[in-house]
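Throughout, read-outs are computed from the coordinates displayed, never taken from laboratory work. None of these values were measured; they are calculated from a predicted model. Cβ atoms are built from the backbone, for glycine too; each structure is taken alone.
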Structure I
Amino acid sequence: MSFPLRRRRWILCSANNGVNVVMYRPLLERLGQDPRIKTYHTANLSHTRCFDQEVRSDVHQFFRTHGIHDHVVHFRVARYMPFDIYLSPNFSQRIIPRFARVKVQVFHGVSFKNCAINNRSVHFDRLFLPGPYHRRMFIQRGLYREGDPRLVMTGIPKLDRLVDGSLDRAQVLRCLDLDPARPAVLFAPTGDPGNSLSRHGEEIIKTLLRLPVSVIVKPHDHTADDPLCPIDWRARLRAWKHERLRAELGSDVVPLLAAADLLITDASSVAFEYTLRDRPVVFMDVPEILNGPRRRKMDLDTWGRKGGDVASAPAQLLTLVPKLLENPQEKSECRRAIARDLFFEPGKATDRALRRMYEDMDLEAPEAVSRVEAAAIG
């Protein structure tokens with residue numbers, strides 16, 4: 001399919017939540033500098049997770065929250081518009097436009113829950129793979145064969161900032177009004193029911209505040225409804241005042257990963273993303289999730305929780321956190337191996353993905369993009 005009467009290339013970026021926007025924002029910012037390209041935005045906010053409730057499922061308000069004000073269209077309209085590229089970090093088939101030359105999947109996470117390895121990927125012409133692990137899994141599960149041109153090894157653009165030196169730990173902490181001289185602990189749980197914030201949040205935070213550390217709490221930005229959790233955690237964290245406690249309720253966890261000296265999580269993608277910093281990780285045990293409906297898809301054997309220590313109760317943090325802060329190199333070799341397997345050449349992912357997109361749009365790429373090595377195909 002081609003659009004010979006239109007000189008500018010049209011790209012549609014789609015989202016289901018704020019994390020999706022964070023995933024493709026590095027690409028969006030660079031594409032916005034090219035006058036030959038016009039980028040549109042759409043979202044399907046039909047599910048009931050908390051962030052969508054706060055924007056009342058208004059697609060324009062949703063994108064304004066993320067600094068995007070122009071060229072926002074409802075997905076029912078976008079489905080019938082012609083696009084050169086459809087760019088998505090989600091698998092929602094309701095948003096996929098009928099008239100798109102190339103449909104690109106950029107994924108939204110690399111958790112051991114393995115939600116990204118699914119047969120809905122076949123609706124895309126390109127899978128911008130995070131790293132060797134995902135390529136291996138797609139082939140092992142019989143969804144693709146060796147050499148399939150739809151498999152494109154790019155890495156994850158949003159994580160380039162973790163390794164390229166553009167984020168300064170001290171500056172991030174000062175922006176949060178926290179002392180950079182004090183160790184910083186980031187608590188970033190997953191959003192599934194039964195997560196560690198829902199089950200043990202009060203005890204975890206109070207335990208951490210007993211230690212001489214700064215505490216940053218980053219709830220998942222689209223946490224699922226949990227009937228067993230009576231606490232509105234977004235409201236609770238807004239109201240909780242402590243000189244060493246900060247809550248970050250946005251969608252971008254990357255600056256917080258750059259600032260943290262230790263991460264506490266449970267089954268979230270941040271555990272793997274944080275391996276790029278090679279710093280200690282503590283997994284709060286979440287048996288409801290590990291033994292829940294997603295158990296069959298999970299891969300706890302390859303890497304799982306091997307890059308960190310597991311705590312079955314918040315009280316264990318009193319001894320575990322100081323020990324790991326004093327010995328941050330424990331499990332470093334394992335963390336580095338995880339990072340190599342999950343993330344392909346971090347720091348170059350944005351340029352590598354853009355080069356592939358320019359090729360698919362039949363446009364000459366900017367010089368900075370054309371200098372990067374082409375993404376490996378198949």
Structure II
Amino acid sequence: MSEPDILLTPPDAAEAAVLARGIVSAAEGPGGLTPLQDLLIRATFHSMTGHEVDPAACAPISPGDFAAALGRRNEIFRTRIVQVMLLAALVVRPLPGQVATRLRDFAAALAVRDDMIGVLQDYADGAFDLASADFARNGYLASLSPGRLAALHAGNLDTSWGQVADDPALAGRWQSLEGLPAGTLGRGVADFYRDRGFVYPGLTGSAPPLLAQHDWVHVLAGYGTALENEIEVFGFMARANDDPRAFSLLAMVVSLFETGYLAAGAGLFEANAGHLRTAGMATRLADAMRRGALTRGSHDFLDLDWFALADRPVAVARAEIGLTGKDPAAVAAGSASPWQPGGITEFQLGAARAAAAAAGADYQPWRPDPARD
């Protein structure tokens with residue numbers, strides 16, 4: 001296809017209707033869509049295209065006819081559509097085998113290759129240990145490049161999600177954030193850790209340095225730390241990155257916090273199913289993906305030297321990437337920042353009290369603070 005023939009404009013209402021037909025045809029089981037699938041498809045189209053679709057009214061379409069309808073779309077567009085199919089399928093447990101087969105057929109017709117299709121097949125086969133291994137082998141996070149090691153400031157890391165429990169220099173770097181002015185990104189992260197009793201990387205009990213990278217995103221994008229917020233953060237990160245392999249981050253948290261297909265992930269998280277079914281979560285996830293997609297440029301937030309940005313005011317850091325605000329519908333559905341009600345758990349508050357007591361320090365109560373949002 002010549003360059004002028006490639007369609008780069010956003011989908012209009014007519015094309016959105018065709019896209020919905022393909023996604024529903026690929027993801028629905030023998031009994032049709034589940035209620036969560038229906039909600040998620042509706043919310044995704046609303047947030048990502050601006051058009052409303054009714055999954056229940058979508059007529060079936062074959063993989064070949066769907067591929068023909070997307071004939072003017074480039075590979076990255078087709079890949080993103082396959083990922084919406086994958087997302088809609090990943091929220092189902094048990095996953096019917098014919099859904100995995102059908103999704104593979106749609107991907108083949110669209111000439112799209114995605115490692116998560118193999119994971120989906122593992123789920124359908126009940127091969128959960130194999131699925132976990134496939135995640136570990138995923139090209140996006142499988143290896144530690146010199147650039148990523150430099151960004152993490154952790155020189156003794158053996159695996160991507162490895163923990164570092166005895167690195168005073170690394171811990172000191174994180175602790176230095178406490179001295180930055182209020183309103184800066186780094187000071188926000190230090191407050192974020194203190195308010196939750198989190199342990200800085202480099203110390204016993206800390207999160208893996210790679211996972212700690214996403215804590216900066218909580219502050220930057222304005223998401224709290226309940227498990228529902230984690231789904232939002234990883235949806236945001238997956239779509240802010242132009243590398244389609246970053247979709248594996250979202251697939252991982254859905255597999256942990258909705259279906260429980262994965263027992264553990266990211267070196268720290270453990271399965272805790274059912275959180276995407278929480279009222280309003282489909283809207284919140286779709287809006288997080290919208291915000292990620294609308295950022296200016298491509299952002300691999302796990303491969304970024306955040307300390308180089310630590311002294312920037314949060315407002316400036318947001319403006320530099322063109323971060324848009326949350327949809328009021330997502331806020332009404334419960335999307336909370338780190339310093340809004342719903343943005344912290346009782347367990348985390350208890351950990352903060354315990355950490356203050358262990359250090360012989362006065363406990364500083366967590367409280368909502370609109371100035372930090």
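Looking across I, II, the calculation of helix-only ellipticity at 222 nm (-39500 (n - 2.57) for each DSSP H run of 4 or more, over all residues; to 500) that yields -15500 traces back to II. With mean count of other Cβ atoms within 10 Å over residues 153-160 computed over the structures I, II, the top value is the one for I, the highest of the group.
I have 12.1, 37 for Rg and Dmax of the Cα atoms in Å, for residues 305-344 alone, calculated from one of the structures I, II. Which structure is it? Corresponding structure: I.
For the structures shown (I, II), mean count of other Cβ atoms within 10 Å over residues 9-16 is largest in I. Comparing Kirkwood radius over Cα pairs in Å, for residues 161-224 alone across structures I, II, the highest figure comes from I. For which of the structures I, II does the calculation of mean count of other Cβ atoms within 10 Å over residues 249-256 return 25.2? Computed on structure II.
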